[in-house]
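Enquirer: Dropping the structures in below, format is structure tokens.
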Structure 1
Amino acid sequence: MKIQDMPLEKRPREKLFKEGAKNLSNEELLAVILGRGTRKEDVMSISRRLISQYGNISQYSTMSVKEVMEAFSIPKIHAMQVVAVMELGKRIFGHFKDVILNSPESVFEYAQDMAYLKKEIVRGLYLDTRGKLIHDEVISMGSLTETTIHPREVLKPAIIHSAYSFILVHNHPSGDPQPSAADIEFTEKIQEASRIMDIKLLDHIIIGKGSFESLAKRGVIKKTI
């Protein structure tokens, strides 16, 4: 239902004022932040789409405004609002919950929302010695066959955040998670660089629609997580 079709007391802003934030759904809270929609899409529709398709959008909190616009197909003003609220949340709260990534399945569960992104995105999940996630960063947007990612772009966050190990994750917008020759070549290049830096590359997970592939399980990375 569009906001203009809702009873006044059910609209997100009025509901927030009368009932408090705890009584609003995630979609309603995001609608309050975004404020208004576009000529083509109502604000509740935008909010619902963002939450349903991309789940925990804070996972993409390292994206720029332009990258958020492209990945989520939303206008500039909305992308700016999303980026601003994510940055504010990081500054105030600043810590991940106890997310433990100790198997390919746990990585897929954490990052499966990437299956719905319209562009290929490469993320680095950086871990401590217990396998706890300490940093999640979008490293690159664009196909590995079209975008050259230097190993320093992958390893720099590991050094900054004193990570013991890391996992690469990227999506195939086609929905098929089978690794390409470029995926394998890229993984081998990063593994060699990480070995020199003594930071463990545990796995490279490719996300498809409802399924995934682990390059560690395939033997591309010698030691599985």
Structure 2
Amino acid sequence: MVYIRAQEGPANIGESKPTVQYFDEQGNMIIRSGGTWAWRNNNPGNLVANLYTMGKERSSKAIGKAGGFATYPDYKTGHQALVDMLSGKKWGAKTLKQASIDYTPDNPKHIDSIVEETGFDRMRKINSLSPVEFEKYWKAIEKIEKWVAGREDFIDVWYITGVHVKRGVIQEYCIHKNGSDAWISKEEAVALANERRIHAILVHSSNGNLYLRPEYKGKRFRDLVC
């Protein structure tokens, strides 16, 4: 599954950690819960959401953010973002000590962990590391940031295949899910749309009422009258 968008989601019932929701081109959703932020965000370096990862200057292909960190479509992309940042001109000229200070300003012992993992002099510059040493360096960072897997739940997004209209107003929607159709009330459909569980856009009218409209290029619901 190829993810094109991601966002922070509420914690599961009975849990305290926020989830991360990933969406594919069809709107299907994967929810990652538990584990560490690095795993939930596919961000092994725990790169924060900033101009480098999220803005116009980004080169790291983040697709969202959660917990203040950038979210990537997979580990490979998140890992490459870390490597690109560390090997770039801005970070390459830093000493390992200064890089740790800038990387995790709230953790003054970060450089101690780096030295313990690598054995490198803390005053060496990143761009002085050989390819083998540089690999040892980023592996140390990823180890410190902790990649611990949690749980993934697949949530498929359902389609509206028919509507019942009474006195010009849609009263029920036919939802295609799990290979079969089921009729639900307008209220139930609105709730599902609010949870991004069906392909429809939830609209708030000027008088405070809620109604559904098709997604961009989707069939008009009026054309689905049964």
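Enquirer: Thinking of 1, 2, which structure, once helix-only ellipticity at 222 nm (-39500 (n - 2.57) for each DSSP H run of 4 or more, over all residues; to 500) is computed, gives back -12000?
Expert: The read-out was computed on structure 1.
Enquirer: Next question, about the same structure. Looking just at FRET efficiency 1/(1 + (r/R0)^6) of positions 19 and 187 (r between Cβ atoms, R0 = 41 Å, to 0.05), which of the labels 1, 2 belongs to the structure with the highest value? Please list the in-between numbers first.
Expert: On the way: 1: 0.25; 2: 0.95.
Largest value of FRET efficiency 1/(1 + (r/R0)^6) of positions 19 and 187 (r between Cβ atoms, R0 = 41 Å, to 0.05): 2.
Enquirer: Give the label, chosen from 1, 2, of the structure having the highest value of Kirkwood radius over Cα pairs in Å, for residues 43-138 alone. All intermediate terms of the calculation are to be shown ahead of the outcome.
Expert: On the way: 1: 14.2; 2: 13.8.
The structure with the largest value is 1.
Enquirer: Supply the structure label, taken from 1, 2, corresponding to Rg and Dmax of the Cα atoms in Å with the calculated value 19.0, 62.
Expert: Numbers: 1: 19.0, 62; 2: 23.1, 78.
The read-out comes from structure 1.
Enquirer: Starting from the value 18.6: which structure in 1, 2 was mean count of other Cβ atoms within 10 Å over residues 115-122 calculated from?
Expert: Details: 1: 18.6; 2: 14.2.
Derived from 1, not from the others.
None of the figures in this text is laboratory data; all of them are computed from the coordinates on show. Note that this is a predicted model, so its numbers are computed, not measured. Cβ atoms are built from the backbone, for glycine too; each structure is taken alone.
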